[in-house]
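These are the structures in question, set out in turn.
Only the coordinates and a few stated rules stand behind these numbers; no lab work does. These figures come from a predicted structure and were not determined experimentally. Cβ atoms are built from the backbone, for glycine too; each structure is taken alone.
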Structure 1
Amino acid sequence: MTFAGLLQGVAVVLALEGIAYALAPEAMRRGLVVLIQASEQRLRLGGLIAAVVGVAIAWLMNGP
């Protein structure tokens, strides 16, 4: 993975998040309220799962 590839990934995430806020700001606001109310343990587990899935996808895209 190159630095350019990493920046492209960040750009895609920013674009998707921006589109979500532009198309459904109220739904995003409700989602943030749910996120604020979640326990620390639940947030940690969600973050760990997201990190593992992200690394797995990047690994699969580069080939084993």
Structure 2
Amino acid sequence: MVHIRFEGRSYDVTESQLGVAAGMNDSAIKERLAQHFDVSRNRFDSYVLDRRPSGDLIVRPEAVYG
């Protein structure tokens, strides 16, 4: 499962819906996300991809403190 936080909303999609496969690097996954949401690739430049031990992937904006 891929959990995505994008533009203030949360989405849960399967890897197959995004075309994401095990071993893909962050750049390739961000490209697939941009295609899925029909936005420019650079919209995901500051996003963090967190690979969980369960196999899930969490995609979220980078946290900024201060």
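In table form, for the structure just shown:
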item	result
Origin of the derived value 2.4 (distance in nm of label points 7 Å out along Cα→Cβ at positions 3 and 51; candidates 1, 2)	1
Test item: helix-only ellipticity at 222 nm (-39500 (n - 2.57) for each DSSP H run of 4 or more, over all residues; to 500) calculated as -30500, pick one of 1, 2	1
Per Kirkwood radius over Cα pairs in Å, the highest-valued of structures 1, 2	1
